Structure I
Amino acid sequence: MREKKILLTEREIPTHWYNVMADMPNLPKPPLNPATGRPAGPEDLVAIFPMELIKQEAATERWIEIPEPVRELYKIWRPTPMFRAYQLEKELDTPARIYYKYEGVSPAGSHKLNTAIPQAYYNKEAGIRRLTTETGAGQWGTSISMACQFFGLECQVYMVKISYNQKPYRRILMNTFGASVVASPSELTEAGRAVLAENPDSNGSLGIAISEAVEDAAKRADTNYSLGSVLNHVCLHQTIIGQEAKLQLEKAGDYPDVVFASCGGGSNFAGLAFPFLMDKLQQGKKVRLVAVEPSACPTLTRGTFAYDFGDVAKMTPLLMMYTLGHSFMPPGIHAGGLRYHGDSPLVSQLYHDGLVEAVACDQTAVFEAAVLFSRTEGIVPAPESAHAVRAAIDEAVRAREAGEKKVILIGLSGHGHFDMSAYEAYLSGELQDAPHSDEALAESLQRLPMA
């Protein structure tokens, strides 16, 4: 088969999400109520989440049906294409066959819309009028802004300040979709004001922005909070990616030896990897599933597996996850969506059990790979997605040196059209690596809660 693009039809859009908890040998430990230290139940979550999402958070059935209104909106851009990277293979002179699943064709430009639409739908069905959320690089904020418009909801976005300044066009896109956007930390919440009082020049973090969004939602009966990664229901919604990818590779007559996807909170990696993990757990497939994170925020590769808060102000339930500590302040790298101190409890448990792998990459090496990919494949990757590209290129080079005909699958989670300032910095030689500080990491980990 020599086709460059592998397409599916609307009829082949999955009708159900895949729930990996049905097949995991060890389920994650339950979230804990931050006040009592006891397992959090639905009553602890109803103040900020609709009941249907709370049910999905704890569900153990293998398949959960996608509501028809959600599936109809998915048809705007799904199924997404898969490409064979012939030009990249040629440039690398590798015997490996490289494929990439491209989520940048969504109206929001990334995979995040896959969960934004069902989250807005379930909140609308529950009678909610307004959603609050955080965003790092802006892909999630853009997606939930659009989803709120689809269902007639107001949207308030707390955007990490470093990204708010680095990526003005993402902010403008959110405004265009009708959302209100503020740089975080802000003066709108107690959590934000506390951070600014301690450090008026704070660049912000996803942990701070989450605190602000949760506080905002908790104060209003007509408002819920919406999260773009980490939680079980978010990972669940994203599995539409991997299900489509499996069918597309089947049409191409291939199956991956290794799957690479960027990993910040974990939803992108989970969305592509979990349906392949099902094959590994049920059928004994030998596929490797590799989460790729920045060396500046190495949650899986350098973090600790422990209970921790999901936010700086310690308002969220305690989650059992790999963490750098809720007070960890990552450097201002351009992959804003990967600047999160923790990881999905599902991904964390699977990594702890040795069922998935993780690698960390430096920022300059990531952009080197992104430019090579752009010049060979004609698509400019988002900085987050470029982490997976970097790791895949390294794997293809190893395959060349070993003479192995590996099949490599990349999760290209979004485009970099709004990240040109980052590319400009790289091309001008101004982009620098920002490895995490061992001292800062050690200090942050000392503040883990005793759970």
Structure II
Amino acid sequence: MYFEHVADKSLAQNSYVIGCQQTGEAIVIDPKRDIDTYLEIARQNQLKITHITETHIHADFLCGSRELAAVTGATLYLSDEGGDEWQYEFPHHGLKDGDRIVVGNLTLDVIHTPGHTPESICFLLTDHPATDQPVMLFTGDFVFVGDVGRPDLLEKAVGIAGSQLNGARELFKSLGKFTSIPEYVQVWPGHGAGSACGKALGAVPSSTVGYEKIQNWAFRAEGEDDFIQYLLSGQPEAPRYFSTMKRLNKSDRPLLTQIPKPRMLSREEFLAGYEKDIPLIDTRHKKSFAAGHIPGSLNIQHNNALATWMGWIHNYETPFMILARETEIEEITRKLMRIGMDQIYGFITDVNLPGIPLEPSHTAGYEETKAAVQDERTQIVDVRGENEFNAGHIRGADHVFVGTLTKNLDRISKDRPVILHCQSGDRSTLAYSLLRKHGFANVINYLGGMREWMQRTERA
């Protein structure tokens, strides 16, 4: 048997390539949209991708199953569980609980595990030349290392009222199927630490059934009510783009089988777009942005959170321009295409190219922020997540999460000085750029954030 774990750190998303080396057949589970990764794995290992499957209709990334099927001719094996509302709307081989996928001398038994979503399924793998006992379980967003999938996304991100409580109850019942699997079986989940699909995901990539039964909080809950109460409390904010991913992953859509190559814009082309108010995403480091940026640009730094913040603040209808080093453009394009952000108008590599006078950010240090806290004329705005704010915040601070800032502009004062902060300056820099773009003039960014605030106040 051939096995490879493909980890996308930008979305903390896992996919898997499993092959029968005797027959040369392979299956891919939950592929990302830049499918050249899987084509290269297959080529290097003399495998042919003949089967493609998904654990559920994903919300956090645009699955590349159809792109991969279009290029390889492989058959799509997708869940037909969950009822009429949860059926894939394009041709596929439907799977039900108890079905089996045969890939050469390997078998993957289908287990319906509703809870995170109604159609969720897992795959129990047996490598028959080695043993007739199962060896691996691919759990998708059902069971993670140290956590279980959240059932509230359908209600919070998609707007299906009442679904989170029903999902939590179903998830509790589904855990019984997990505990019946031999404890030595390896667990390979759909996500790891950093994903918004849970609140306590472990940093290690895999586990075993036995280990999860010992250390995963879900298997230590004292009954269904205790399980549901803990499961539904303290979940992170559901990114705005999740509802779009659900729709695109379920329905038919145009396919993108190659990595796009955005064009480098000339000065004239950039200025033409800028004058049309095409948004500019400045991906430089927050300190470079603060030193001087093109007025109206938004600072979303090029790191592993790039795609997530783009999904929070940008829509899928509006083209956008990028400021980044040319050597970073392909990686940025890959990260954005994984959530369907394909509408790149073009890019520039030099902030000075357009010849527009740069605007420095108004930033604050610890002492200035400390003085502002004592001055009731100043509004302190904490743009971190709700859980972070509730765990501890600067006295008197208002809480407005950066991902929903543009929907809460009425909560930000235009008459008083406003100091923004987050944990370490990344999110507050994005918030600063959003407010400046929306006409807020008296805005200050405390780059040190809560990390510095706590360190300095503890020493005082």
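We did not get these values from a lab; they are worked out from the coordinates using the rules stated. The shown structure was predicted, so the numbers you read here are calculated from the model rather than taken from an experiment. Cβ atoms are built from the backbone, for glycine too; each structure is taken alone.
The value 4.3 for distance in nm of label points 7 Å out along Cα→Cβ at positions 26 and 386 was derived from one model only; which of I, II is it? Of the structures listed, the value fits II.
A value of -0.63 for log10 I(q)/I(0) by the Debye sum over Cα atoms at q = 0.10 Å⁻¹, calculated from one of I, II, originates in structure I.
Of the structures labelled I, II, which one yields 24.1 when mean count of other Cβ atoms within 10 Å over residues 98-105 is computed from its coordinates? Derived from the structure labelled I. The maximum of FRET efficiency 1/(1 + (r/R0)^6) of positions 146 and 266 (r between Cβ atoms, R0 = 30 Å, to 0.05) over structures I, II, that is, the highest value, falls on I.
If helix-only ellipticity at 222 nm (-39500 (n - 2.57) for each DSSP H run of 4 or more, over all residues; to 500) is computed to be -12000, which of I, II is the source? Going label by label, the one that fits is I.
Across the set I, II, mean count of other Cβ atoms within 10 Å over residues 202-209 reaches its highest value in structure I. The greatest value of relative contact order in percent (Cα under 8 Å, 6 or more apart) among structures I, II is that of I.
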